[in-house]
1. If Cα extents along the principal axes in Å, for residues 133-244 alone is computed to be 39, 36, 35, which of 1, 2, 3 is the source?
2. For which of 1, 2, 3 does mean count of other Cβ atoms within 10 Å over residues 181-188, calculated from the coordinates, equal 17.6?
3. Thinking only about distance in nm of label points 7 Å out along Cα→Cβ at positions 45 and 229, which of 1, 2, 3 has the largest value?
4. Can you spot which of 1, 2, 3 the value 46, 25, 21 was calculated from, given it is semi-axes √(5λ) of the Cα gyration tensor in Å?
5. If you work out relative contact order in percent (Cα under 8 Å, 6 or more apart) for 1, 2, 3, which one comes out largest?
6. Given a computed value of -7500 for helix-only ellipticity at 222 nm (-39500 (n - 2.57) for each DSSP H run of 4 or more, over all residues; to 500), which structure among 1, 2, 3 does it belong to?
Structure 1
Amino acid sequence: MKKLMLPVIVSAIIAATATSGCALAHDPKSHDEKKHGHHHEVELVAGLDKQQIRFADIEPFIEQAKQSDLFRTEQVGNSYQGRPIYRISVGDGDTVVFMWSQMHGDESTATPALFDLMQKIENDPEWRASWADDITLHMIPMVNPDGAELAQRYNVQGIDVNRDAVALQTPEGRVLMTQGKELQPDFGFNLHDQSRYYEVGNTGKTATISVLAPAYNHAKDINDSRGRAMKLIGDLNTVTDAMIPGHVGRYNDTFAPRAFGDNFSAMGISTILIESGAYPQDPNRQKARAANVAMLVRALESIASVDYADVTLEPYHSIPMNNSNSFKDVIFDGVQIVDGEHNYRIDIGINRSADARWNGAIREVGDLSVFPAFARYDAEELTYAAGKAYSIPSEGLTLSHHEYLSLIKDGFTHFSGDASTLKISTHLPVLVNPRSVPGSRPQQRETATFLLQKQGQVAIAVLAGVVLQFN
């Protein structure tokens with residue numbers, strides 16, 4: 001057998017719920033043992049620790065899969081711009097499991113997780129043998145390669161592929177629906193990313209993983225296939241409880257008639273939505289990636305052994321609901337505003353762009369005590385001050401890091417004039433002729449560029465959402 005030689009990084013010990021998915025799964029003792037204390041050692045594929053995964057990143061691994069005697073690789077279609085869409089399959093069982101990722105081009109986390117799963121399948125023959133005679137597994141690791149190339153949610157037609165399950169106006173949507181109808185999977189895993197601002201209930205914890213067994217009608221009825229999905233999610237929750245306790249939320253199950261998950265559910269496919277979200281100090285979502293792998297590993301075990309059948313619906317329903325748009329990237333608490341004869345205090349909340357550096361904006365001002373934040377500052381002793389614009393001299397300006405810091409301390413946060421004559425030598429954001437810098441009263445949606453002073457001296461400068469503290 002040819003080996004699928006995937007490079008790896010340091011092994012991550014991932015808490016999970018089983019070791020083998022063995023035939024004794026229905027024995028109460030073995031089932032209990034599997035749910036407590038056992039671990040999976042999962043090696044993550046190297047080179048995919050990125051915020052954005054494009055087709056070029058996964059193409060080498062697809063080419064290696066083509067050379068493998070273990071995996072069956074087939075091109076099942078093309079994107080709008082002609083990029084190939086591949087399905088990789090393994091196993092020969094009667095139960096069909098279908099997994100797909102990156103339907104939204106900028107939702108990359110689960111794509112590496114599928115290759116991590118493939119690596120475990122390749123490198124752990126004993127584990128593979130525990131389910132491969134019972135399951136046929138199919139994976140599409142990138143449904144929307146054009147959107148991935150542009151790092152955007154939509155395909156190049158500007159259509160949300162996940163709202164195209166009925167109209168089928170996109171070639172990517174047609175490929176996915178064709179696969180759903182031809183494979184007739186028993187279980188479908190719909191793998192996405194979600195906003196980093198989701199909170200688990202009102203716990204103050206990020207929703208690193210969110211799950212859903214999507215409804216198949218407006219009444220949100222629970223039939224056998226949807227019940228199986230709920231039970232399986234309840235089983236998988238023991239994995240995430242061990243890995244990321246308190247960081248798992250559940251989506252509202254309002255029926256979405258255009259979405260693939262809901263339509264697949266209506267087709268009798270037990271559909272499991274897994275959404276990857278943020279974890280503190282983890283910008284590339286490797287914590288969510290590892291959780292995805294562990295959940296998919298456990299899912300294959302549970303499906304092969306039918307362990308999920310012993311799970312009630314209670315664990316699924318006990319998962320807290322998501323609280324959307326709750327987190328802020330930065331909150332300054334209790335900032336004093338002095339505006340003419342008015343003197344008041346507000347909290348200032350900032351959200352950053354995807355690169356978390358250059359395009360931070362004021363998300364909200366007022367009482368933000370109910371919101372959690374990735375970074376929070378006590379600003380009770382600080383006074384807000386609008387930044388001044390430094391006029392670029394006609395002969396131009398060479399801006400060193402040291403000179404920039406001096407300008408900031410003097411109250412300048414941005415520049416006006418001819419940007420082409422400004423030579424920059426600093427890692428900090430440099431704003432030239434910005435459109436919406438706050439004035440005497442900071443407002444929502446303005447660029448997060450301002451100063452916080454203590455006794456007339458600059459204590460904190462905020463530059464496009466980047467916080468710079470001065471001693």
Structure 2
Amino acid sequence: MSLLKFESMLKTNNVYFFDLVEFEEIIIHYLDAGKVSLAKKAIKLGLEQHPASVDLKLLMVELYIADNEVDKASNLLKKIEKIAPTNDEVFIQKATISSKKGKHKEAIDHLKKALSLTDDKVDVWSLIGMEYLYLDDFERARFNFANCIEVNFEDYSALYNIVYCFDMEQQHEDAAKYLNTYIDKNPYCEVAWHQLGRQYFILEKYKEALNAFDYAVLIDESFIGGYLEKAKTLEALGNYQEAIDNYMVTLELDDPTAFAYTRVGECYEKLEQTDYAISHYKKAVHEDPLLDKAWVRLTNLYYHLENYEKAAYYIAKALKIDDDNALYWKYYANINLKLNFFEEAVNGFYNCLKLDEKSIEVYIGLIDVLTFLGEFNDALKYLIEARKSYANFAEIEYRLAGLFFVLNKEKYAKNHLINGLKIDYSYHHILNELFPVVLNNKKIQKLIINFKKAIE
């Protein structure tokens with residue numbers, strides 16, 4: 001009724017009297033609804049009618065802070081502190097301002113003062129915990145969140161923060177111990193079972209993890225996160241069909257997600273049920289056309305099915321989403337090689353190198369295509385570049401030998417051929433594949449024969 005009365009007053013310009021409690025209820029309603037301008041009007045009118053109210057002034061401080069008017073908030077707080085030096089909210093708001101300025105140690109000092117003045121310590125412990133998180137002091141943060149749990153065992157926000165602290169310190173064994181202790185006191189908490197399962201999963205204790213997730217979904221049969229983690233654990237155990245069943249439960253409980261469809265597709269891949277895998281990857285990209293991972297999974301499947309046209313179509317989709325991914329360009333290059341689109345393959349390998357994907361496979365792929373296209377000088381340039389990272393690699397030495405012969409630099413060619421023979425004699429067959437003219441040279445044949453005799 002007081003809210004209707006207040007809004008009626010705003011419309012008619014009549015002035016009605018409200019007691020302090022009514023004003024506080026009106027202001028908090030508007031703040032919760034995100035109606036800041038109306039909250040400001042209510043505070044202004046409230047202070048006109050109750051100029052000595054500390055609570056209304058503190059609400060004005062909150063609004064100043066929300067509007068980033070920190071100086072106004074600080075000045076008003078100084079005035080309030082003179083009137084109410086033992087009001088814990090004064091020091092909580094001081095802490096908020098310090099935290100906004102990045103002065104987290106100062107914020108903690110203010111909050112400790114607030115803690116000494118209040119009987120309702122849980123919220124303050126939580127705020128102190130958050131400030132320690134900003135300082136990456138996870139042990140002290142955890143201690144304060146644990147205090148919250150001691151007062152209220154169902155403070156799941158504090159529980160999540162405690163587990164987060166353990167995670168950041170990679171203390172997963174300790175996290176599991178803490179959660180087991182918590183579960184002993186609160187055995188029907190699906191959140192705790194879920195978090196315990198996560199810790200066991202990280203520790204690769206998959207059977208224990210599965211047991212924990214089983215309890216989580218037994219307590220809450222609609223716990224989607226529990227089913228997802230259970231499915232992932234079943235995957236890790238190699239129980240792919242059971243994993244699929246649990247992923248499918250999540251699709252029934254809520255709107256379909258591209259993530260779940262992708263995971264189902266991966267399970268079907270491992271079961272070598274390719275048609276089902278393709279079907280679910282397509283469902284994934286239907287749900288989220290920007291999910292490049294699913295496009296790439298489709299690319300892989302069609303590549304292995306030797307349907308290179310479809311593989312090319314799907315890798316192009318992935319590259320539209322993320323063209324800074326060297327792995328995708330590597331797929332692009334290899335697919336185009338299969339399609340005999342050599343210029344496109346070269347472009348793919350070039351992009352790999354630009355993105356710092358400089359594996360031996362990329363260098364060899366690029367060099368062989370350039371050689372096939374007759375771009376011998378470019379091929380030689382990249383071979384020399386590759387040799388800096390891959391010294392004493394037969395793949396490099398034989399190709400250098402072949403190119404130097406083609407470019408009529410016989411001395412260099414022989415040196416690199418001998419290097420190649422020393423590293424891996426049997427690999428000299430690559431000359432027949434890439435440089436048949438060179439292997440037909442009688443001097444080369446003689447050199448290879450003599451080298452074989454020398455090592456026998």
Structure 3
Amino acid sequence: MLGEYRIEGRRASEIAASVERAVGAGELQPGEVLPPLRELAVFLEVNPNTVAAAYRTLRDRGVIETSGRRGSRVRSRPASTPREALRVEVPPGVRDASDGNPDRALLPPLERALAEAAARSARQPVLYGTPAVDDDLAALARSAFDADGVAGGPVAVTSGSLDAMERVLSAHLRPGDVVAVEDPGWGSLLDLIPALGLRPAPVGVDDEGPLTEQLARVIQEGARAVVITDRAQNPTGAAISGERATALRALLAERPDVLLIEDDHGHGIVDLPLHPLSGVTTHWVLVRSTAKAYGPDLRLAVLTGDAVTVDRVRGRQRLGPGWVSHLLQDTVAHLWRTSAVDPKAVSRAYGRRREALIRELAERGVSARGRSGMNVWVPVPDETGAVARLLHSGWAVAPGARFRMQSPPGVRITVSGLADDDIAPVAEAVAAATGRGEARRYE
């Protein structure tokens with residue numbers, strides 16, 4: 001059964017564990033079809049309901065997927081094989097433009113903010129029973145939300161954007177529900193959704209955000225939730241325009257039962273105006289992370305949303321970590337109060353590099369995208385070959401497979417670590433890796 005691998009177990013939990021071990025060890029490959037449940041039941045000498053329960057557990061964990069009469073098969077990228085693993089190892093001497101990290105020179109110093117947070121803690125230690133959200137941080141966050149036209153709602157604090165999204169999705173959805181996601185989109189989110197037992201449905205993205213017609217189709221086909229990036233979309237740099245926001249709000253207003261999650265991780269590094277969609281559906285949240293503006297290790301995000309959703313997030317949080325450290329909350333509040341980051345200056349710094357790279361690529365016959373943020377997305381005909389050739393020429397870029405579902409191949413180049421003198425060499429290497437360099441010589 002299944003070639004050389006033998007599924008074992010008498011109980012549903014044992015059967016599921018047997019399959020999951022094999023997937024994790026690589027003995028069952030992505031796409032491999034599992035035996036029909038009745039056939040496996042006969043083989044294991046158990047009731048078919050036992051195998052059905054095992055398969056249901058595996059689906060809920062994102063290990064397998066079921067396609068009606070075509071049966072159950074190992075997911076093409078199961079939860080045990082995260083997209084983050086789809087990266088190149090950067091050998092010595094190779095420049096890394098793949099990691100998605102911010103420019104360290106644009107991050108604010110944290111010493112004073114941390115020292116003041118520690119001093120406050122010494123004066124008034126946070127003990128059990130203290131409110132989970134610091135009043136000062138909540139007021140600053142709410143004021144910023146109001147200034148950007150985000151709908152009114154309470155504020156919660158989580159350990160980063162992905163933590164917030166997991167809590168919100170878990171608060172409203174059940175295993176098997178469909179979530180509309182951007183394609184290409186954030187690889188960590190594309191990992192999280194199947195890990196929660198949910199099913200991602202791809203929606204194409206252009207420079208102005210998700211394509212309205214594709215989102216309408218996915219919602220019509222049964223999507224229960226949608227996750228949308230407002231600015232600095234990863235990996236394409238898309239930012240929702242006013243016109244696109246109007247169309248998306250009109251679409252969502254017709255389906256108020258759809259859960260809306262907005263990701264504004266570009267807050268603090270992008271000076272394009274926010275065009276929020278919040279408030280048009282019954283349940284919604286908008287999440288802002290501090291990772292890009294203040295550094296990935298400052299694990300904090302603020303979110304606002306409808307009262308029911310925020311209350312569910314807070315309630316579930318109380319049963320787990322309880323709260324996000326008030327030392328971190330006080331640190332972020334200090335950074336916000338002192339305007340430690342100038343979004344316009346940071347945006348200009350990233351924008352100068354993005355635009356220069358896109359321009360240099362265009363001069364070599366290579367199209368690229370990057371309206372905001374720190375990344376440039378380059379469509380390529382042969383993703384694997386382009387990554388390998390770039391690595392050979394001294395540049396590591398992120399393979400598009402980390403971010404794609406159905407969209408065409410591409411590579412992501414992070415510009416935050418590039419100096420002005422790097423732009424032309426990177427563009428030349430990309431052109432050569434995609435075949436445009438050779439073509440240019442003979443034009």
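1. Working: 1: 39, 36, 35; 2: 44, 25, 21; 3: 42, 33, 24.
Comparing all candidates, it corresponds to 1.
2. Working: 1: 17.6; 2: 13.0; 3: 24.8.
Corresponding structure: 1.
3. Numbers: 1: 2.6; 2: 4.9; 3: 5.4.
Largest calculated value belongs to 3.
4. On the way: 1: 46, 25, 21; 2: 67, 28, 25; 3: 36, 32, 21.
Going label by label, the one that fits is 1.
5. Working: 1: 13; 2: 4; 3: 18.
Checked 1, 2, 3; max of relative contact order in percent (Cα under 8 Å, 6 or more apart) sits with 3.
6. Details: 1: -7500; 2: -24500; 3: -12500.
The correct label is 1.
Since every read-out is calculated from the coordinates, none of them should be taken as a lab result. Given the structure is predicted, the values throughout are model-derived calculations rather than measurements. Cβ atoms are built from the backbone, for glycine too; each structure is taken alone.
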